[in-house]
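Each structure below is given as structure tokens.
Readers should treat all values here as calculations from the given coordinates under stated rules, not as data from a laboratory. The structure presented is a predicted model; accordingly, all values stated were derived computationally and were not measured. Cβ atoms are built from the backbone, for glycine too; each structure is taken alone.
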Structure 1
Amino acid sequence: MNKASALSCPIREQALKHPRMPALCDAGGVQDYASLDAAIEQYRAMLGAQHCKAGDRILLTGTPSSAYCALLWACFREGITACPVNSALPSAAMEHWARFTGAAAVYGEHADLLPPSLPRLLFSGTFQETEEENPGKKLPLNGLQHAVIIQTSGSTGTARGAVLTLSAVLAAAGFANQNMPLRQGDRWLVTLPFFHVSGLSILFRCAAAGACAVFPEAGSTLAQGLLAHDATHLSLVPTQLQRLLDDPEAVPCLRKMKGVLLGGAPMPESLLRRAFEAGIPLIPSYGMTETAAQCCAVPPGSDFSLLQTSGRPLQPGSMRIDERGMIQYNGDALFQGYLQGDGSLHLPLSTDGWFPTGDCGFFDEAGFLHVNGRTDSMIICGGENIHPEEIEQLLCTAPGIRRVLVSGVTHAEYGTIPVAFIDPEDGAAIDEVFLRRYLAERLPRFKHPRRFLRWPDAAPGGLKASRSWFASEAERLLEEK
């Protein structure tokens, strides 16, 4: 391992410097950094005993937990690539992902959904307490090793596997902690799954800062987890924030936090304003799997006008807007590429080495990013370019609207026309006359949805709405009519 690629394991660093500081907390109790470091070594030994070696890939299923965390770090120390997977996927989809990644084994409570031919990892015992204040010496890691393969959201099509190195995920963690300070003794409530980079990145931020990752009890709601733990930090997507604001007991907990990181999907202005007026310390952000989570964020304590932006680049000089208006990234947290069927990686870059995010936007005079929407979701209606996100954000400011998704539907005359799926609050009826009047005062007529459809009960869940599913559903519904 050359010096340029060498990293010091942050868990070992914390175990050496602050062995008794809390590292993980779950239903089984609190684990300090010394005991976590020892547990990681136990898992590492058991990986070797079950013939897992450097260069292998392991499929990880299940919900976030202390054991899951320890196994992840054991993989990193052993040079094994972790492949977190959504256990809610159909068994056929999980089997396909196992074959596609070339997984050598699978671990987790949902491993039985995969073919018996894929070896199961079995780990006996639990975290062992240690009385030693010094677990040993610093532990070097290869920063260039492939740490994780994460499925992209697939909001506009088939999900792909993005490969991230240890250097990338730890660089992203460091930049994030500089913007939203995280200290020893702080507690970050893990409310997002590890098969999303937004959830996984919490572990890296906590390890880098010596903070504690807190795992809510299995089966508890988000509000229950918030009330049960004295968390200082939290990551939320819009749907989660909406649910917490609707719970009067949860709002005081949010208000006293050091930071509530927002991301994962566009944030409706009405929801943002409601949270801001409730005194919640909001930190909107922008990022994606390919940038190891957030690469842009609003500074803590910003006024409401800045909260409506995506903030400034966390690494100066790492982002730009090209001549087409597309956001590009070229920072230290950039992924290695998309995994291909033959095992190679494909990293799409511009001729001068920048990654096109697929989002369009602009930087204002103060250097704050404004995201207009996805280039691949743009609707071309009669030669006019329409960004669905612009319509969605505007409709979400209308009273009584919880969620909106705008999709394009093929049309004989115009090519494609916009239609809007509406999710009214409290199950109310859609007032189409009011919505058209509301849009007429705020949006050019050619951008108005031609139809308003009710949010389908069968719509798939997840952190992000599947635009491909809604597009198919819109086509089906309009064909029936």
Structure 2
Amino acid sequence: MPGGAVVLDLIRNGLHLTGTREGCREGDCGACTVLIGTPLAEGVSYRAVNSCLLPVAELRGRHLVTIEGLTPEGGLSIVQKAFVDLGASQCGFCTPGMIVSMTGYLLSTLEPTGKGAADALGGNICRCTGYAAVRRAAEETVRCIGPSPACSSSSPAHLEFLVEKGVLPEYFPGISSRIGELDTGGTVNSDARPVRLAGGTDLFAVRAGELREMPLELLCRDPSLRGIRREEGSTVLGAAVTVTELVESRVLRPYGDFHDSLDLVSSTQIRNRATLGGNIVNASPIGDLTVMLMPLGAELLLRSEAGAARTLPLHRFFLGYRKLDMREDELLESVRLPAPDPGILCSFEKVSMRRHMDIASVNSAALFVLSGDTIVSAEISAGGVAPVPMLLANTSRAIAGRTLSAETAGTAAMAAMEEVSPIDDVRGSAEYKRKLLGRLVRAHFLKVRPELGREALP
């Protein structure tokens, strides 16, 4: 199959393995979940991903695992057995994806928990709504396995532990050497300009048919776009860093609620592929990462094909609806975050039809620098209330130097509602979104100073 075809079609129509199910083809249901093993210096790292959003070209040099590859000869894995014994499989259509997701969780952590297992299944829909039994099966699996003695989730020792516990078939520990024997070369014969592809979680949801025969430039395989590093007191994030890597790196830990809110960015499968740069360049007015990074003073590094580089603040990158200050020959290379000031307080708020796996109607982030109870400075951003994500400069100025109080929260809410220009659309009327932003701004104050109580959110 061509490199632009999705892996789901390769599995079902090319390899004729039908355990991987075709559901929404948009990454929302999880029925098509597979595991992708990526070789690292210490072993192989496995991630659960949606095969309906993954191009075949990304399989080069990787280990693709479908539900068929998780079933031991002559029996069931411990995950499969728990689903059977506890009635977690009803019609069965969604079950393979859930078992793959659960196995992916056990592969990616050394100390599994019931909550972690449930969170890992957040991107899998049960059409029969048998979630209670699914949760029991996940919790029972975690209880039976316990913590891994390995030092890394990608190490051979961890794979051997999971084989011993009945999670994986016996062939898994030998995969690392087998991947090393693969011919990972290959050329693309096409006169067409390659389509730049990062995680593809948005692009393949809307343009899969168009991309099938197109050559792809796989940005996630470019080392210059990867990694998280410290430079001169600031943090540099490669544009191809995934949301999962942001979570695991703990780089946003100093920003408290921003780090804790990363699980609101879609599902495990999407976070394992979705990139920081993709979320920004997508130019959505309600991109969660964009709204979250704006108050931090994030700065973008753009580089042209000729090697010329320029920087600009994230909040100046957006010129209009889906219009960016970015030339056709430029690529977003990295995002730089300045060192956080001591005593900062952060808050991220998002309102959507569903708490998880949904696009926001309105989202907002706030960063406060305090001296005692006085707001030395503040930065508040908002999405879904204008053609572009906004840094609310007027609102921030209105509360600088004031006491962090319920009264100031009201001042900030009023200023924010006056500063934005929402429109009526499927996510709500303009007036609804304006009022919603006011409530979110008040919620920022309540989150960073809970003792304000109902006075901050009347």
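Of the structures labelled 1, 2, one was used to calculate log10 I(q)/I(0) by the Debye sum over Cα atoms at q = 0.13, 0.19 Å⁻¹, for residues 305-432 alone, giving -0.68, -1.19. Name it. Don't skip to the end; give the middle numbers.
Details: 1: -0.75, -1.12; 2: -0.68, -1.19.
Among 1, 2, the structure yielding -0.68, -1.19 for log10 I(q)/I(0) by the Debye sum over Cα atoms at q = 0.13, 0.19 Å⁻¹, for residues 305-432 alone is 2.
Taking -0.64, -0.77, -1.02, -1.23 as the value of log10 I(q)/I(0) by the Debye sum over Cα atoms at q = 0.18, 0.20, 0.24, 0.28 Å⁻¹, for residues 393-448 alone derived from one of the structures shown (1, 2), identify that structure. Don't jump to the answer; show the numbers that get you there.
Numbers: 1: -0.64, -0.77, -1.02, -1.23; 2: -0.58, -0.68, -0.89, -1.08.
Source structure for this number: 1.
Have a look at 1, 2 and say which one yields 4.4 for distance in nm of label points 7 Å out along Cα→Cβ at positions 113 and 137, as calculated. Working shown, then result.
Details: 1: 4.4; 2: 2.4.
It traces back to 1.
To which of 1, 2 does the computed value 70, 50, 44 (Cα extents along the principal axes in Å) belong?
That value comes from structure 1.
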